[in-house]
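Dropping the structures in below, format is structure tokens.
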Structure P
Amino acid sequence: MKLTETRLDGKDIFNGKILHVIHDKVELEDGSTAMREVVRHPGGVCVAAIDSDNNLLFVRQFRYPYAEVVLELPAGKLEKGSTPLENGKRELLEETGAIGYSYISLGQVYPSPGYTDEIIHLYACRIKEEQTAQPDAGEFLNIERIPIIKAAEMVLNNQIFDAKTQIAVLKAAALLQSGKI
């Protein structure tokens, strides 16, 4: 099997500031047709920033879709005209005031491939300097430091729900343990 689908027709449902929703008719491998709803997203970035005491910088912020405060690593959507790494450095500085060094890629994740084309780029870094956070207008955050080993335990104990944060924490903890960070 080729495992492909061919777009036959489609229409735009919504085109907003961040999301673009489309509804497509596709031909499946066996010749039958199906409908696909897709959320187009510019992508995102997430940074596991580690201080000299091996604490990770986290932010807590209210997330409207869940109607609750969520614990996350600093992250944000990709802006046109800059690389994922440049976006990660910008988000880290804006949300926490931290400036990192020795950035390493932790790879990419597809947060929900059943309906969105979003790709999130993950990085880890060491913290070189800390300044005052400068969150975007309308962005309200509390910054927290959590030892990386405790953060990994929190992921395993289902105390951190955000997928990108879970993956970045576990990867960064494994790399720290192996001496690669």
Structure Q
Amino acid sequence: MKAALLIIDVQNDYFEGGAHVLVNAAAAGQQAQQVLQRARQQHLPVIHIQHLAVNEGADFFLPGTPGAAINACVAPLPGETIVTKNYPNSFRDTSLLAQLQEQGITQLYICGMMTDVCVDATVRAAMDLGFTSTVIGDACATRDRELYGTPVKAATVQHAYLAGMTALNGLYARVITAAEFI
């Protein structure tokens, strides 16, 4: 199995001072940075996913803004692939699938932001497309949510989505820590 690392939406708007700050974004970014360094040492292909919001009413990841830029903690090196997307699923209307197929990649290591939106949508699509995925859970982040007027803390959202990815004996993904990857 040939593997690659996907780093999804680790962009400035999710960090302190950004337009859509996530809980523990800096900590997740540090873990993603360590995972990226290890992947580079192992000569794994690295694919950076960058979300650009083009939908009406969008208020973050706006094209051409500093907030849409990939955060310095995981800055791409020359030769590393950047795939731009406009939807939560990193495969939808992008070149990602073709690039993975061209390289013969069948195994994905995935980290990034937001766990319950873009990471989740990409992991589920990857399974549908025949990829085996491993999510590095502590290199992911999300934000507090609300359901039926009740607040749901980001940690609860994070754990629920990561647990859901491992449903049915890891049908969608295996979930590990950055330390386990390293």
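We did not get these values from a lab; they are worked out from the coordinates using the rules stated. Just so we're clear, the structure is a prediction, and the values are computed from it rather than from any experiment. Cβ atoms are built from the backbone, for glycine too; each structure is taken alone.
Where is distance in nm of label points 7 Å out along Cα→Cβ at positions 23 and 39 largest, in which of P, Q?
Q
Rank structures P, Q by percent of Cα pairs over 15 Å apart, for residues 95-150 alone and report only the one at the top, that is, the highest.
Biggest value here belongs to P.
P, Q: which one has relative contact order in percent (Cα under 8 Å, 6 or more apart), as calculated, at 22?
P
Compare distance in nm of label points 7 Å out along Cα→Cβ at positions 15 and 55 across structures P, Q and report the one with the greatest value.
If we compare distance in nm of label points 7 Å out along Cα→Cβ at positions 15 and 55 over P, Q, the biggest value is for P.
Any idea which of P, Q comes out highest on distance in nm of label points 7 Å out along Cα→Cβ at positions 31 and 167?
Going through P, Q one by one, distance in nm of label points 7 Å out along Cα→Cβ at positions 31 and 167 is largest in P.
Where is Kirkwood radius over Cα pairs in Å largest, in which of P, Q?
P
If semi-axes √(5λ) of the Cα gyration tensor in Å, for residues 63-102 alone computes to 22, 14, 7, which of P, Q did it come from?
Source structure: P.
Can you spot which of P, Q the value 16.0 was calculated from, given it is mean count of other Cβ atoms within 10 Å over residues 127-134?
Traced to structure Q.
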